[in-house]
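Undergrad: Okay, got some structures for you below.
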Structure 1
Amino acid sequence: MGVPFVRRSRHLACPLCVVSLFVIAWHAAAASEANGLLDLSRDGRYLACSNRDSGTVTIIDLRNDQKLHEIPVGRHPEGLSFLGNSYRLATAVYDDDTVLFLDAEQGTVIGKTPVFDEPYGVVSNRAGTRLFVTLDFPGRVAEIDTSNFQILREIEVEPFLRGLAITADGTQLFTTGYYTGNLSCIETATGTIQRQWPGKSHDNLCRQVTLHPQRPKAYLPHIRSRISVAHGAGSIFPLLSVITTDTLETESPRSRIPLDSFVGARVTCNPWDTAISPDGNTLLVVFAGTNDMFVCNVLDDNYREVTYRASLNLSHNPRAVRFSPDGKHFFVYNALDFQVARYDAATLRKLADIPVTENPLSEEILLGKRLFYTAHQPMSSRLWISCASCHPDGQPDGRTWHNPEGLRNTQSLAGMAWTHPIHWSADRDEVQDFELTVRGPLMQGRGLIRGRVHEALGPPNHGLSPELDALAAYSNTHQFTLSPFAKNGLSQAARRGQQIFHSAETRCATCHSGAFYTDSQPTQGKFLMHDVGTGKDDPTELMGPTYDTPTLLGIYRTAPYLHDGSANSLLDVLTKRNREDRHGKTSHLSPGELADLVEFLQALPFEDPIPQARETGLIEVSR
């Protein structure tokens, strides 16, 4: 038998019953658990930290602030959680599609649970008998029995699910939509969605949710992505959404607090995580782009919700913050300094910097990554944006922006090193050309080159600045992961679709060719551009109607599609957005053949493309 699916309930019980249910649940909750890159054992003895770049989990003994163990777990671990009152814990290994169970005292792996794709958030119930995991793609919550590491069920919520928290009595889970800012409440007994509080169209990159320990409040750090606003005139800003979860009001009981309104309207960038003190009086927000933290007073007024108390300057790329169980200390994970800092919660004084892992990157890549994530000079003059605001960890932000050149759908950086030129309009032939973006109206930074900058597609900017070359080196490190739809090889439907894709009649492989399924190549010269019939649909378009061919590897998770984001699905690309068969000849295909072709497309990549790329000479230059 397979893992049972529980789909969301579209019908709620009577309003009075639901309200009573929420009130009972929150009265029962003395404290809650939330996902993050940090977690502490219930007795405060051990702290665990996920090291995404090292592929390890570090265990720190808080009796002496020393690293006890560093446990290899795999590619890009994300959330972790101690199991109940024990010293066992679980971590979500994002790119390996596994949840690993660890023994903190022994420093060993004690169990493993394969999942469909991209586990991100993990929380345990108070007894430690059940673990809940968000699967970023396709957007499910998996429930795991911690005694045998078996998946009991999966609950479908929404595509791209990240944040996760559980009430102390274990009756409710709260999840966040990464690209939507939606908050969903799941009843754990039935696996049904009791209530959903929708975000607004501009709510984006919502990774975490924190629950108040005594009151029915949920706190969501995220950004606002206003796609119709050009450059820095209010397009991306930090928000804290505070949601009252025990009402059934028609309008979402959500307060959106602009975090740039604190400290004399000082802009902060990329809020990544929050924590609330055990007494419920203090909220901490860390900003991964400006490397600082706001300390806020939590109000019981259902209006302002929080007020500013103080700010702290942190270190490079803070991604997690947690209070100790007694509330006397809090801990900040500075991801690109590879250390955890301990603070006194009363005085806000730093007490210790605790190394958690050695730098696994080259010095050049580390410098480039720090530049990619920072919203400080020389990258940005107004603190409001970093490269990671639209390309966090090399992924797209799920948005189609109204850029000055026209509508542009944000692309993944995976494989960018081997699929130059860059941008839909092929107006960059090297990553170093983004010096023009750094200095331009978008980021308004000082820039990384000291002196003249060459125009894009002109003489190379490579070699003019070690810092700019480092930024390019990091940006080109993002690689493909295998499609979850091909873990057991291509299905029969996908094999039929593969034949259709490569047939002379459809001509799909004419442009989407080679190891990377694109005719773009990282070489100087005239680029291959194609008019697929979509360039004249946007009246604001200034550079079309021909566009660079995007890679098809990984497109199972990068909807919407096309340069203008006008295709919501792969089937739409082949039908609604393929007038006159200019995007491959597909009008003659039957519904079954179209379904097979889609099955093949979402199975890409079904094998590592690098060996074939080396054999055919596609990988020539290290950029």
Structure 2
Amino acid sequence: MTGRIRWLGTGMAAAVMMAVVGLPLLASPLAAQTQGSHALSLHGKPKYGPDFQHLDYVNPDAPKGGEVKMMAFGSFDNLNPFILRGQAAAGSSLPFETLTTSNGDEAGITEYGLLAESIEVAPDRTWVAFTLRPQARFHDGQPVTADDVIWSFDTLKEKGHPLYRTYYADVVKAEKTGERTVKFSFRDGNNPELPVIMGQLPVLPKHAFANRDFATTTLEPLIGSGPYKVVDVQPGRAIILERVKDWWAKDLPINRGRYNFDRIRFDYYRDLDVAFEAFKAGAFDFRLENSSKNWVTGYNVPAVQNGQIIKEEIKHEDPQGMQAFVFNIRRPIFQDRRVREALNYLFDYEWTRANLSYGLYQRTKSYFANTELAATGLPSPAELKLLEPFRGQIPDEVFTKPFEPPKTDASGNIRGNLRTALGLLKEAGWDLKNGKLTNAQGQTFRFEILLVQADMERIVQPFVRNLERAGIEAQIRVIDSAQYQNRTDNFDYDMIIERFPQSLSPGNEQRDYWESSRADQPGSRNSIGIKNPAVDKLVETLIAAPDREALITATRALDRVLLWNWYVIPHWYDNVYRVAYWNRFSHPAVAPKYGLGFSDSWWVDADKNAKLANSPRRTGP
């Protein structure tokens, strides 16, 4: 993706790990590198030259040691994060490495060699070659070889999660061209990101899968080459990873000062309220707080007041994507755009922000929120050039109006919005009769909102009450994480709450989000079910953008078409990480610009740890 392929985690743990490790964010175009290089830069020069010693946002002398306890939500039944089946455990990607790696300093515009010591790109961008480091080793001591790279590529395409087939669709061949060199050849040079995408290939040990089916779930720890390995598994309850003391890559400049915890333990909780109380009682150490209610009202406890628990707000520049109520337009009731627009008028964001979010957050108005890629105002001349061929096929508002979600005065009185919604619904064939919204066939408008986190009910319930005022029967259903994963993988829902994460350089992953070919593919991220030729064309235009300016133009044009089709009911975003942690950690004075970097650059501070251990933990009055 224009960002690293996401290994699949579980619930809250996946969200935390994405934030604490840092999101890779890419830009283009890619400068041709016909000679081997230590880094792959998508535009300009890498910040760190070939002789750099460490990243600026780490402490190269950070002490190693200690155990950190984290929470995960739901359950797990799989330690292979590369397949569709099962629920991958939190942290299950940590044992594995890729050919290259990004950092939190450069918005991901540069990838540095990790397993690969050098990278070579064709002048016409039709191939990329990676030469492996001779010292690269798997945890069992076996060398990482060119054959492992090729086997990993072939296996992920054939048996891995369907997203890998999307990512590698334009790669026509992987071949060994030297003892430690693998060359990937592309269909053409029209996708500037492909060299970067191939650098993000997870490399797995071919020999370890000789007698096992890669596509089958497993709770047996897998062999990798990364900084951690799984040492204990309590199925569905906990997973413990241990730092690899003789990790082959620990002294690489890209890794100095990183991965400082000796052990990382994830304990699973099935109730988020229970998990919050467990954190305050000291059951785990670090919490990325996503509840405005908890942040404002839930930390008034002695442990916070006496400094045992630290609350910290850390600003970031991460792209925020789109979080929203997502319509499954495979369902007949949501196929009419007017219906989807009408339901947008029934979500009272302003009241929700004032009364349930304590004034925090900002309204999301773009699928690329918090970036220069977000569409604003009216289309530019360059955007119009892309959009004009679709006039009559896309909403007229794309050309005439800046996108704005419906607004209210935050009083809770939505009479005006209700009137507008009912008018749109009537145009779409739905009439309010005897308090019920029905169509000409006498069918009642009803649907289910599927949730996996019970704490979201307080946000959804006021929306449901507003739907009832329009005669719509909406039911909230909360299910466990395993059922939720299965149902969402197979698009078995009416409406869900989902976030579409983005980077600074959208690319191949946009196919998985929006293109028609992915709408019926189980496990794809096209959760909406979009089958729109205009969207398909704009996605392909975006992927083939020859430079940064063209990429921004294509992304903004796509953003407008998605927004004005009312495929979702936008929620909110923020540019602040709100974290709470027991006061046993230290972190560098300089924070990464992108991502939080908790498991990446923080460490257990021996003095703080001792002080905390010797003081009684008081969480209640």
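Undergrad: Suppose P(r) over Cα pairs in 10 Å bins from 0, in percent, for residues 75-314 alone works out to 8, 32, 35, 21, 5, 0; of 1, 2, which structure was it derived from?
TA: 1
Undergrad: Right, something else. Out of 1, 2, choose the structure whose coordinates give helix-only ellipticity at 222 nm (-39500 (n - 2.57) for each DSSP H run of 4 or more, over all residues; to 500) equal to -3500 when calculated.
TA: Working through the options, I get structure 1.
Undergrad: Out of 1, 2, which has the highest value for mean projected area of the Cα convex hull in nm², for residues 347-426 alone?
TA: Across 1, 2, mean projected area of the Cα convex hull in nm², for residues 347-426 alone peaks for 1.
Undergrad: In addition: Taking relative contact order in percent (Cα under 8 Å, 6 or more apart) from the coordinates of each of 1, 2, which one would give 9?
TA: Here the read-out was taken from 1.
Undergrad: From which structure (1, 2) was FRET efficiency 1/(1 + (r/R0)^6) of positions 131 and 283 (r between Cβ atoms, R0 = 25 Å, to 0.05) calculated, if the value obtained is 0.00?
TA: Going label by label, the one that fits is 2.
Undergrad: Taking distance in nm of label points 7 Å out along Cα→Cβ at positions 59 and 443 for each of 1, 2, which is largest?
TA: Comparing 1, 2, the top value of distance in nm of label points 7 Å out along Cα→Cβ at positions 59 and 443 belongs to 2.
Bear in mind that the values in this text are calculations on the coordinates, not laboratory data. This structure is a prediction, so every number in the text was calculated from the model and none was measured. Cβ atoms are built from the backbone, for glycine too; each structure is taken alone.
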